[in-house]
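Trainee: Quick heads-up: structures coming right below.
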Structure P
Amino acid sequence: MVKGKDTSKIVEALVFLLVFLLIFIPLGNSMGLKNMLNTIMQTSYRLLIDTCFFLMAICVISGALGKLLVEFGVVDVLEKLLRPLMKPIFNLPGVAALGAVMTFLSDNPAIIALAKDRNFAQYFKKYQLVSLTNFGTAFGMGLIVIAFMAGKGYGAGALVGLFGAVCGCVVSTRLMQRFTLKSYPEYDAPVEFSEVMTEDQIKMEEVKRESIFIRALNSILDGGKTGVDLGLAIVPGVLIISTAVMIMTFGPNSEVGSYTGAAYEGVAILPYLAGKISYVFEWLFGFSHPELVAFPITALGAVGAAIGLIPEFISQGFIDDNAVAVCTAIGMCWSGFLSTHTAMLDSLGYRHLISKAILAHTVGGLVAGIIAHFAWLLFAMI
């Protein structure tokens, strides 16, 4: 048995080396080894300075705002206003609106913290509780994505993208419910409290007796600290994933027509492949540049890394309001679900439904982008 494990490790190592070499040998051969390494370092550095710190600033401000909204009851009011929409649109209990608000203000895992709370989960049937992974993910980091796009001067496109993301969320959530009930009809039953992994993890803080000024100050500082943590958490994804995608998206230095080792150079592999079916992306999403396909590909793993592509797209002249609407919709709806769905469903105890959740959410994200594109065309005609 030990020999079998050793053989498996050797095979795994050889496969990894083969894939690694198949990627980097052609890149190094086209760019030159020195230029390739310099470009990787320079691109990562520029992303850190130009994008990550900007994202962290947004996270700090949105974190402080989110904490203020919670502290002074605005989130509760929003939840009550949105509650009537939950059942007819998402086939979820009204309390699910709280999950949408919390994930919009923070990130995907916030919905799992709620789902594990007994007082929250008692309103759901099993198939509905499972679909919360799709529902919450579609709103994850929504405020940050919209604020980022608006900060770049594309507020209208971002709001249209929000509409597309909500539509994609409806599709993803209901598909997940349908897939679950089809395979497990017995899940059309109330959640048993024994299946809720931890009890009362989310508790309303007791009303503090400090003055309103002190409560506001504490909320701003606590929320800002949370924003710093979130800002730091997205740095690895932005630097690693965005650099990898960019080096396969952009070509040589446009000014000199050759490789210099500067940031944002590369071998345009992804645009070449996308160009073979460019008519599909142009019709579905209105993408006029095949390079834009890098955004949804990156959003599969991390939306923070995906929006890290936007500044360079702007500088290259690839971005317009339609592209922003589509990217916002796909970015919000997918928001790195490939890297979070597995852990989220595993933590709920429904690991066997991971493939169904991923399939449903893939469809939902594509629908979000398509609806955002045609919604922008309609908005532009008004």
Structure Q
Amino acid sequence: MFKNVCLIIFCFLILSASAQAVTIEWWQFWTDPGVKPTVEAIVDEFEQANPDINVKLTDLTWANGHEKIVVALASGRGPDVLELGSDWIAQFAESGHLLDLSDYLAKDSSEFHGYGMAAYKGKLYARPWILGTRVLFCNRSLMIRAGYDSIFAPVTMDQLKEAANKVHALGDDIYGWGSNTAEKHRLYKKFLPFFWSYDARLFSDDNKLCLLASNASVQALNRYKELHDSCGYVANQRGIEDAFLDGKIGFIISGDWLLKRIEKEKRDIDFVTTLIPGLKFPGRSFLGGEFLAINSATKNKDAALKLIDFITLPENQVRFCKANRSANPSSKAAQEDEYFKSNSHLQTFIKQMSMVKHPPVDPDWVNIESIIEEAVEDALFGSGLPAQALYEARLKIEALKKK
């Protein structure tokens, strides 16, 4: 009799817990077979630590993920938690589809890099997760052949120009600089580090006046064009990286995925990573990243916040970066892990994080980005002079902002 009563009570407790459990959905983009198991393991551990919360994981692709999110949110549906690219946050915040998390996130915002990209009209809409920047990759073997010692790396734009031309002069299918073709969503990320390193600005502080055609902007595009014209190997991003790994290019701008590729493919290349050159000192690079936001239509805010907190724990960010060979966790504590400190190339990315800028958090950014890319394309591949191309781009951006 006593055993039967205990069994009934036990079953009742199990059923009660199940009845109280909530299910939240997380849409995310990490489908790489080397990374997805780590994402799944983190979710499993979260569920074990929170038995009243179940997580439904849904994979998206970069090819159509943005479109799926747009459709789902517009229909009033969509997941509880979304992984968003940094340049999408303003779009979904402006449309009212993201939950304002200002009060919740403000308490620990100093512990993360990248919150500037999650702030729109004075409110915070997402937590930074995995960030991304660009650094300069240098072929040390080619630099030595060009007359430099083994510890040289260009610090200034003048040094970069001189070194790239000396490497280019080696001949025999050798190029000084990797110059991107008119590749959508890629070209502007190669140009903006030059732009910002020349202290140029896209907009005034109130984000109303476009400053794209300033003297500093023209100087930056002139320098980028000089490298392109004098010693550039022109291809898309993959083509540039292929040629660099084959020992044909002296200097390219790239991200941490190239480190992963060198390791995975066991490439035998003597290379150096260094900070983006500036005018007198190292310059500024491009900053973007992946963020975790909450659908404003969710009925499970507290559970969604718990999941975001767990995913972005320092130890879980380190685990993710190890699986993905990523260099830039948003957590400052995670960046202190030995995994990053023991690798000089990862350290370059960590150091560059303190010298970065990001595009404005603007719902029109995708269109602004396209206008900037068209101006750079005109200066590099068309008949336009840099000053004229930037001036015309400024007029287009001003017209866009007036709509």
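No value in this document is a laboratory result; all are computed from the given coordinates. Bear in mind that the values here come from a model prediction, so they are computed numbers and not experimental data. Cβ atoms are built from the backbone, for glycine too; each structure is taken alone.
Trainee: For mean count of other Cβ atoms within 10 Å over residues 87-94, which structure out of P, Q has the highest calculated value?
Mentor: Q
Trainee: Hey, helix-only ellipticity at 222 nm (-39500 (n - 2.57) for each DSSP H run of 4 or more, over all residues; to 500) derived from one of P, Q reads -21500; which structure?
Mentor: Numbers: P: -21500; Q: -14000.
Among P, Q, the structure yielding -21500 for helix-only ellipticity at 222 nm (-39500 (n - 2.57) for each DSSP H run of 4 or more, over all residues; to 500) is P.
Trainee: Looking just at distance in nm of label points 7 Å out along Cα→Cβ at positions 151 and 351, which of the labels P, Q belongs to the structure with the highest value?
Mentor: P
Trainee: Let me ask something else about it. One of P, Q was used to calculate volume of the Cα convex hull per residue in Å³, giving 179; which?
Mentor: The correct label is P.
Trainee: Next question. Looking at FRET efficiency 1/(1 + (r/R0)^6) of positions 31 and 79 (r between Cβ atoms, R0 = 25 Å, to 0.05), point out which structure of P, Q has the largest value.
Mentor: Q
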